[in-house]
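*Asks:* As structure tokens, here come the structures.
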Structure 1
Amino acid sequence: MPNVSIADARAQLSALIDQANSGETVTITRRGKPVARLMAVEATHKPIDVAALRALIAAHPAPDGADKDFDAVRYLRDDARY
């Protein structure tokens, strides 16, 4: 974990961000004392609940032919999706 002064951090911020993004933690110091820590943010991806998605799709009524423009758009959307 490298220590970097604030002045050096300003001068080489892009390189420090690359280091942090690669998993390294960078400590930023002021007058030799640690004041901040630079590290990568962990991305949180929420898994897709396929069963809930299918239930949502099933809850929407099928095209009934009453609105031809809407039905045509819905057909194009659904046809292109799969």
Structure 2
Amino acid sequence: MTLQRENIQLELMRIFEENFEIENPDPDDDLREKYEFDSIDAIELLVEIEKMLGFKLTQEQKKQAMGIRTINHIYDYMEAMEKSRT
């Protein structure tokens, strides 16, 4: 099942609001600088990304996620992970 970018966006906005109490973040905001997103938040977000994708990420894929800084990076990352499965 491929996730549409619009559906990803809606789900991520829900996750950011419910899990991190961040409302309507700009897709280009640096999550670490603007919202003090830390490594624990990143791990929690990766769990949510796995749920959205419907499969577990490998250690290598999780390492690739460590460079994520913005929501737009998350979209690109999720699209890349989906493509890697096909």
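*Asks:* Can you rank 1, 2 by relative contact order in percent (Cα under 8 Å, 6 or more apart) and just name the one with the largest value?
*Replies:* Working: 1: 21; 2: 35.
Ranking 1, 2 on relative contact order in percent (Cα under 8 Å, 6 or more apart), first place is 2.
*Asks:* Please state which of the structures 1, 2 yields 6.1 when distance in nm of label points 7 Å out along Cα→Cβ at positions 10 and 74 is computed from it.
*Replies:* On the way: 1: 6.1; 2: 1.6.
Comparing all candidates, it corresponds to 1.
*Asks:* Assuming -0.73, -1.03, -1.39 is log10 I(q)/I(0) by the Debye sum over Cα atoms at q = 0.18, 0.21, 0.24 Å⁻¹ as calculated from a single structure, say which of 1, 2 it is.
*Replies:* Only one of 1, 2 returns -0.73, -1.03, -1.39 for log10 I(q)/I(0) by the Debye sum over Cα atoms at q = 0.18, 0.21, 0.24 Å⁻¹, namely 2.
*Asks:* Another question about this same structure. To test your reading of the models, identify which of 1, 2 gives 3.3 for distance in nm of label points 7 Å out along Cα→Cβ at positions 34 and 58 when calculated. Don't jump to the answer; show the numbers that get you there.
*Replies:* Numbers: 1: 5.3; 2: 3.3.
Source structure: 2.
*Asks:* State the single structure among 1, 2 that was used to calculate helix-only ellipticity at 222 nm (-39500 (n - 2.57) for each DSSP H run of 4 or more, over all residues; to 500), giving -14000.
*Replies:* So the calculation was done on 1.
The numbers here are math on the coordinates, done by the rules we state, and not lab data. In this text the structure is predicted, and so the values were computed from the model without any measurement. Cβ atoms are built from the backbone, for glycine too; each structure is taken alone.
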